[in-house]
Structure formats: structure tokens, C-alpha cells
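Colleague: Read through the structures below before going on.
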Structure 1
Amino acid sequence: MLELFRNPKNLGRMDDANATATAGSLACGDMIAIYLKIDEKTQVIEKAQFESYGCAANIAAASLLTEMVKGKPLEEAWKISWVDISEELGGLPPIKYHCGVLAVGALRRAIRAYFKNREKPDWLPEGPTPEEKHALEEEKLMEMLARRYKIQVGKRG
């Protein structure tokens, strides 16, 4: 994991992306933006990049995810879970599970964004999956903790 943090792969904004999304909260510092370049005919991910604001595990999870999805059809990429990310990183500690959750959440949002004005495939669920709901819960929790921290810091000053 430390190698992916020190030397992340696919880091940076992608100007020619045809699917993008973010997951996380700038309020607490953990955020991942995913950029995908998808072949229109084959629906294969040709290129994947990310921007990450957060800890080493957050950067490593996003970097690994971009490597995992390159060359995969969207349907196959959709099936990647935060557990897959954690296992590939050698096992994230429980306190860092949210990093894999946010990476997968951003990926799934990007895939949904890709199909926003296109015909949706049969494999794409109509409503949010449990993993997508988990990402939303993580974001809400981070926002709540960030607000609580600001209130506590403000009381000290």
C-alpha cells in the first residue's frame, strides 16, 4: 500500500474523460474524483485517472482502483467491491475501510453518469446498490464529524 501512496498510478485530472464522479467530503478531507475514458462502441474503460484528497490509504485505494478497471468492460468494473480493493492492498485496517468504499462509490457514480443520457444496460441497477448506499452513509458521517469538530474547535477559541 505504501508504494501506491508514494508513487500513485494514474494520478491527475483527465480532460478527455467521458465519465467523471466524486465521492467523499472536502469538509473532513477524504475525497476521490474518478475520471474514465470509455470506448463508446465496446463500453470498455480505456483510461482511468483520479484525484484524491486524504490519507495514504485513500490515495492507494484510488490508485489501485484505476489500475483494476483499465481494459475492463463497464459491467465487469461495476462488480468491483471495496472488499476487493482492501484485499488487493493487503488488507486495510477497519478504520480505513471507508477509503475503499469511497473509491468504489466514485467509480459507480462515474458509471451511472456515463449512462445518464444513454440507454441503460440491463445489468445496471435502477436504484442505489448497498455499496452505493454505504458510500452515501460514509459521506454523511464525515460531514457530521467535520461539523462537530468545527464546533468543538470554535468553543476552544
Structure 2
Amino acid sequence: MKNNKGFTLVEILVVIAVIALVGVFAALAVSSARSNQRDATRLSNVRQTQSALEDFFNENNTYPDGELLPLGDSAESRCLGSEGFAGDCAGDDSVVLRVVPATYESGLDGIVTCGDPARRAFCYTLLDEGEGYVIHFELENGLAAVGLQEGVNCATPDGMEAGICQE
């Protein structure tokens, strides 16, 4: 009688299949975590911008001018100073937000675009003669806990809501 030591072909194939499945599940989990992290950063940036807009409103009794303004644009809206959004606030007496955050484009479908040339962005528009504003922004995933959906969402002085803003 031979005493064969080692694995059979079937055992090796089963082990390879299990390792492959674990690898696929790990890759999906990492991809999902990265997507959720990008959305959390986007929400944080929108909230930071909303806070700065409220500070601007408290100082000026109006929100800054802008129509479909891509926030974070180096030429138009890199900072928020006493005169409103600008590409550079170096000479401004009072700076509300030194760096206006731009959106992370990675993972987005490109539903929310503004500027010239059009690009993915947080898109700001002044409303009601300076009494209100809307910021359209896009998320990769829905966040039911805060009432936001995958795709287009809206930020106003009253908070955030799913879908396109009512202007």
C-alpha cells in the first residue's frame, strides 16, 4: 500500500475558490468604504460651506452673489470674503472662509454640473434677492438616516433635502 501524502486536485481547487471569494468580498468592502468616505467628505464640505454662508449673512444681511457658481473654482469661488466669493481673498479685510471646498469628482455620475466649462461641482445660486440660496450637490450613495438620496441633493439655509432644490 502506498501512503500518499498531500492534497488532491479537488482539495486544491476548493481552497483556491475559497481564497478567490474572500478576495472578491474584501475588494467590494473596500470599494464601498471608499465610496462612503467620499460621500461623508462631500457632506462635511457642504455643511462647512453652509456655516460660512450663515456667517456671511450675519455680517452682511444678505448671502453672496452667484448663479450656478461652481464652489471651490480657483478663478471664481476659491474663497469667501467680505465682498462675496472670489478667486483670491488676499486683499480682503474680512475672510469668512479662506478655502471654499470643491467636490470630489471621483465616483460621481456627473449629474450636477455648472460653470464654464461645465464640470462636476457644488453649484451655488443666490435666491430671493439675497435672502436665500441653494447648493446642488451629488452623492454616490443614498443616506436614509439624514434623508438624502443617491444622485442630486439640495442644501438651503433651512438644511439639506433629497432631490433638486425648489427655486
Structure 3
Amino acid sequence: MKQKSEIKRINGYLKEVITFFDSSGKPLSQVINPLMVELNPKDILQIFVGAFLIATPLCFTEEVWRLSESLKSENVYALGLVSILTVVLFIYFNFYRYRVKGNLIEFFKRTVATYFITISSIILILVLIDKFPFQENPDVAINRVIIIGFPALFGAVISDYIK
């Protein structure tokens, strides 16, 4: 059985259309898969909802507030580095693995957007509950964002991945 793969825009979204042919060349069936290489407004909303879903309960947790005050900076930055590496790899392997060529800018846009949206949502919640002491103690404020950001980033990319 032969197959042909094409990229088409259907209802405004990029799709991979795989057509299967019999031995005589007659089309048998088609499979349409979403191509998630573009960052659309729907994706931005999904990233925000995923980040918000995980970050909200953590922002209200006294354990996180205390941990952000007591954990060594090296550990917090290592946690941030692990989250960055994991999220970049997740986005690469689940969205761009075989399509990074020609979509490198979109890959960086999606990665940066995921971080920006997640961090913004965390800061918004912490500011609203008066637990973002950036002017009084910027180290604690940054630690809180990194600590809460670790699981929130995973919520953001998983939510973005689910279509």
C-alpha cells in the first residue's frame, strides 16, 4: 500500500493529510492529523488555562511561601533550569520533532510564549493575594515564581498539547 503525505490548510489550521492508495493508484482512505507548528490564539488560551490550573492552588499554599524563603538559591535556579530543559524538550518532541526545519521561529515563539504566559499568570495570582514581595524582597518573589513555575509549566504544555 502506497501513501502520500501533504500539508494543507483546513478551516484556517495546518493539517497533515495522509492519503492511502491501493496497488492500482486509487485512493483508499485519508487520515487528517493536526500540525501544531503554528501558535494560534486558541493555543495561547490553552497555555494560560493549563498554567493557571496548576499555579492557582500552589500560589495559595503556605508551604510554597516558606519554601521560597528557605530554599537555597542554587536549588531554586537548578529547579528552574530543569523545568526549562524539560519543557523545551517536550515542545520539540511533541510539536516540532520532524518539522523543526522551516518552523524554527515558531518553535521559539511557542517556547517563549509558554514561559511568558505561565510566569505572567503566576505573578498575577501572587500580586492579587499580596504574596509577591518584589520591592521588599525580590529574591523571595523570584523564588516563588520559579518554584510555582516548575509544575505550572508542565500544566501549560500539556494543556497546549491536548487538542
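Values quoted throughout were computed directly from the atomic coordinates according to the rules given, and no laboratory measurement underlies them. Owing to the predicted nature of the structure, the values given are computational and were not obtained by experimental measurement. Cβ atoms are built from the backbone, for glycine too; each structure is taken alone.
Colleague: For FRET efficiency 1/(1 + (r/R0)^6) of positions 10 and 82 (r between Cβ atoms, R0 = 41 Å, to 0.05), which structure out of 1, 2, 3 has the highest calculated value?
Modeller: Ranking 1, 2, 3 on FRET efficiency 1/(1 + (r/R0)^6) of positions 10 and 82 (r between Cβ atoms, R0 = 41 Å, to 0.05), first place is 1.
Colleague: Suppose you compute relative contact order in percent (Cα under 8 Å, 6 or more apart) for every structure in 1, 2, 3: which one lands on 26?
Modeller: Derived from the structure labelled 1.
Colleague: Out of 1, 2, 3, which structure matches -20000 when helix-only ellipticity at 222 nm (-39500 (n - 2.57) for each DSSP H run of 4 or more, over all residues; to 500) is calculated?
Modeller: The value was obtained from structure 3.
Colleague: Out of 1, 2, 3, which one gives 58, 35, 29 for Cα extents along the principal axes in Å as computed from the coordinates? Present the calculation step by step, with values, prior to reporting the outcome.
Modeller: Working: 1: 58, 35, 29; 2: 95, 34, 28; 3: 73, 28, 24.
Of the options listed, only 1 reproduces it.
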